[in-house]
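> Alright, structures below, take your time with them.
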Structure P
Amino acid sequence: MESVPVTQNVLRVLSWNVHGGVGPDRRYDFGRIVELIRSHNPDVIALQEIDSRGRGGDGPPLSLLREALGEHAAEARTISAPDGHYGHVVISRFPLSTTCLHDLSFGSREPRCAIATQVETSSGCVRLVTTHLGLGILERRSQSARLAALARAASSPCIMMGDFNDWFSFGWVRRRLKTVLPSRTRERTFPAWYPLLRLDRVYCSASVRIVESWTDETARRISDHLPIIADISLGGAVLSAAPPGPVS
C-alpha cells in the first residue's frame, strides 16, 4: 500500500509482531521490516518479539531501530540472556516522557510487561500503552485487568496497542477494555498467510477516535503476523502533559 501523508491532529500508529525478524522463508532480515514500516509513514510504532539472542553482532539493537525509524524510543526486555534480549519496543518521531514498565507476569508463565509512556505530539500529550499478552486465558484475565487500570489512570487521551493474543470476540481483553477504551480496530492479522484472528489491535479512549485502520498483506512474507495501522484523530480532545495518577 502506498504511504498516505498524515494530516494535522491525526496520529498514525503501527503495531506489529515481527516474529524475531524471521520470516516464513526462515530468513533473518530486519531491513525488510524497516522498509515496510517506512512505507506507511507512522508517527508511533510498537514492535513485539524483538529478539537479539543468538545473533551475535547482527542482532537488532534498539539504537539501530531508532536510527532507522524514529529518534525517541522505549524498550521492555522481558527475557535477558548472555547472548541477547527478547521483548518489545516503542519508537516515536515525537518525544516520549514519564515512561514506565509495568510487570504483567502471571505465575510461572513467560514474563510479560506493558510500556506506558507520554507521547508529546505537536497537538499535545497522549498516553500510550503497548504490550504483548500471554497465551493462557487466566493469564490474560489478570493482565487485561491491569491494562484497564492503566487506562483509567491516564490523565491524557489513551491509546493502547500490541499483540493481545486474545482470539475470542468477547474474551477477557475486550470485556475489560470496552468501557475505558471503547474504540478499537477490527482487522484480522493472524496468521499472516490467511488472517483469521484479530490478535493485534489498537484501542482508544472516547476522547479520540480511529478514523481509518488497515493491514498490509505484503507482510506475510516477513512475519507470521500482519501489522495493524491506524489513523487516530486527536480532534478537540483536551490534551494534558500531566503524568498519570497511581494505578490501584
Structure Q
Amino acid sequence: MGRVENKIAIITGGASGLGLASAKRLAEEGATVIMADINSELGEAEAAKIPRAEFATLNVTSEQAWIDLIDDVVARHGRLDVLLNSAGIVELASIEQTTEDMWRKINAVGTDGTFFGCKHAVRVMKDNGGGSIINMCSTASIQGGPMIFAYAASKSAIRGMTKSIACLSAQEGYGIRCNSVHPGNMATPMLSGMVDIVRANDPAVAEAMSNIWVGEPEDIGNMALFLASDESKSVNGAEMVVDNTTTITEGVVPKH
C-alpha cells in the first residue's frame, strides 16, 4: 500500500516546478492526481508520463473555473481528498517599482487563486469525511525581500488564510487539515527566470546568488506527500519551512 493509496488529489501549477514534483510523488505513492494548470500543452505532456495522473486546464483566477473543476472531480471520483495550491507567479520589483497591473496580476494568481481553491475544497470535503489542503507559500512570507514586494504580500496573505481555515475546521469539526509549505530557494523554472533577470541587471548579485544553497523540487514533493498522507493527521495550521536554515541564519547559507 502506498502512503496516499486511493486518495484523490488536485494540484495546481501541476505542469512544472514544485507542483509537478509533488504530483509525481503523490502518484508514486498511490494517489490519483489531477494536475491543473493554465499551460495545457505542457501539462498534458507531463501528465501522460505519470501513472494515475490526469490533466485539467485551469485558470485559477476564475472562481467558476474552480467550481467546475472540483465538481467534475467529485462527480467522476466520488470525493476530493487533497488540494495542493501551487500556482503562482513572481515579478522582481520593489514597492516603488510595483505597478497596479503587476500587483493585481500576482495577487490574482496567488491570493485569489488560493482563496477560490480553498473555498470550494472546503465545500466538498467537509461533508465527505474531511481532507488535506496544502498551500504553497514561501520563505518570502516569513522574511520578505526588497525586490519581491507583491509576491511576498501574496504569500503572506496565503499564510494567514491557511491558519484561518485550519482554525475553522478544528472549531466546526470538518476534519479538514490546512497547512502551508514555505520553500526557500528551489531549482525551478521560476528561480531560473529570476536569476536570469538579476544577471542581466546586476552580474555581481547574480554571482553571489550562484553560491547559495538551492534545494530540489523533490524536497517539496516529499513534504507535500507527508501533508497529504494520514501520517500528518495531527498536523493542522502548521508552517512547514523547507529552507536549510536560510530564514534563521544571518547572511546566506552556502552551497555544499
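Bear in mind these aren't lab numbers, they're just calculated from the coordinates by the rules spelled out. What you are looking at is a predicted structure, and each value in this text was computed from that prediction instead of being measured. Cβ atoms are built from the backbone, for glycine too; each structure is taken alone.
> Suppose Cα extents along the principal axes in Å works out to 45, 43, 34; of P, Q, which structure was it derived from?
Here the read-out was taken from P.
> Thinking of P, Q, which structure, once distance in nm of label points 7 Å out along Cα→Cβ at positions 46 and 230 is computed, gives back 0.8?
It was calculated from structure P.
> I would also like to ask the following. Using helix-only ellipticity at 222 nm (-39500 (n - 2.57) for each DSSP H run of 4 or more, over all residues; to 500) as the calculated read-out, with -5000 as its value, let me know the right label among P, Q.
Computed on structure P.
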